Structure 1
Amino acid sequence: MIDQDPKLLTLLKWNRWNALIITISSLLCLISASYAPLILASIISFMSFFYSQRQTWLALKPSPGWANLLTSFRLIILLASIFLSSVIGHKTMAFVLILFLILDGFDGYLARKYKQETDFGKYLDMETDALFVCLMSLFLYFEQYFSWWIIIIGLLRYLNVMAEFLFVNKNALDPRLKVAVYIAVYLFIALLTPIFFDRLIHFPIVLSASILVSASFIYTFIFKIKNSP
């Protein structure tokens, strides 16, 4: 049973609080027309995540493990590039984020190679990717590439976490859709296309990716509801 592991229980508790914090801070970003609330909230939330899971990553050599070091680097360049986007320029930011996406394929490899696969690393990677989607959605809204609906796409992961906490049994079966990984990658790439391509090209790409990822979340949520013990 999932709640028999104290470390995992602490991790899941953080995940729910993080979803709430990111959602609220994203709304504050809309009110203030600034990335600062989300970036500050993210730093605080991830610091608390590292602290709560310190027994796990301190046991890895070198701490917090090669894969987690890489994911932490990805998190830093994500926050820095978005925060400094008006200074470094949108295309420079986009190239930094392309590096962010490329490196995403290596943390899992490093974890397997050095036998450092942990739930901590899994969630660190997953929540870093979710934050990328959230920040890029805000960026696309602030720069007027898309209207308000893109914000919902950015918050889907967090809204889903909170909805599952409220309505889904913690022991519900997970459908584990293999196609979900490809949909996520498509969305990550799609969110960068407006910086490089005209609306005629980028709009259908972002829209189709948004529809696919929404359908994936909805399917998974309904599946878990129906398959709860």
Structure 2
Amino acid sequence: MAENSLQVGTMLYFEETTNAGEASVYKARIADMFSSHLAVEVPTHDKSGRVRIFEQGQQLKAWFVDKQGNCYVFSTVVIGREKDRIPLLLMTHPHRELHKIQRREFVRVPSQLPLTLHSVKDNEFPSIKALTRNISGGGLAFILKEAPPFESGTNLRFSLELPSSKEDVVSVEGTAQVVRIAPPAEKVDPYQVFLQFSAIEEKERQAIIRYTFRRQLKLGKKFGS
């Protein structure tokens, strides 16, 4: 069952949106679990480490990635605090309201990010600089003005610069497989290349997922739309 993926020690990520529409991401581990609620450690900002005590009654969007790399999303409400040796926040338990995002269901958002591609085999072709057209936790698409020097099924090494906040940029690296190459519809149109991530650190995949959530908010989209 999906709810069994939620365990003591699981790292949860919370998205908080201000009245101005700006989003911040905080993280906290589950310290204890009960039939009606979760007890989590005091959340800290994903990048700065700043502590954030959510208010009682506050509704939050939360997500986590299990040991198999599956991403689950759910909504929760802060219902109180517990002062033990370590202060804890109490939040409603999602039970069966977890939404599992399959690899193919990762939310894909339009975004232009600097991308560098290399052949897995040395000197098979020169490195390629490009811009992504869209990206998700499972892969990305990019465009090329000229025909790519590889075919569908080719494995590529990639690196891209991923904005993580107003000031920071995170470098994400890994290996991906070319799943489709779409030729230009017109002579002036570019080639479109679609990649599926095949080897990527889970912490970097989570960085991409967090970016896509923030990007959706900026574009005014709802999760899963």
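Kindly point out which one of 1, 2 the value -2500 was derived from, the read-out being helix-only ellipticity at 222 nm (-39500 (n - 2.57) for each DSSP H run of 4 or more, over all residues; to 500).
2
Work out percent of Cα pairs over 27 Å apart for each of structures 1, 2, then name the structure with the largest result.
The structure with the largest value is 2.
Could you figure out which one of 1, 2 the value 21 for relative contact order in percent (Cα under 8 Å, 6 or more apart) was computed from?
1
Ranked by distance in nm of label points 7 Å out along Cα→Cβ at positions 78 and 174, which of 1, 2 sits at the highest value?
2
Compute FRET efficiency 1/(1 + (r/R0)^6) of positions 14 and 182 (r between Cβ atoms, R0 = 30 Å, to 0.05) for each of 1, 2 and report the one that scores greatest.
1
The numbers here are math on the coordinates, done by the rules we state, and not lab data. Remember, predicted model here, so these are calculated numbers, not experimental data. Cβ atoms are built from the backbone, for glycine too; each structure is taken alone.
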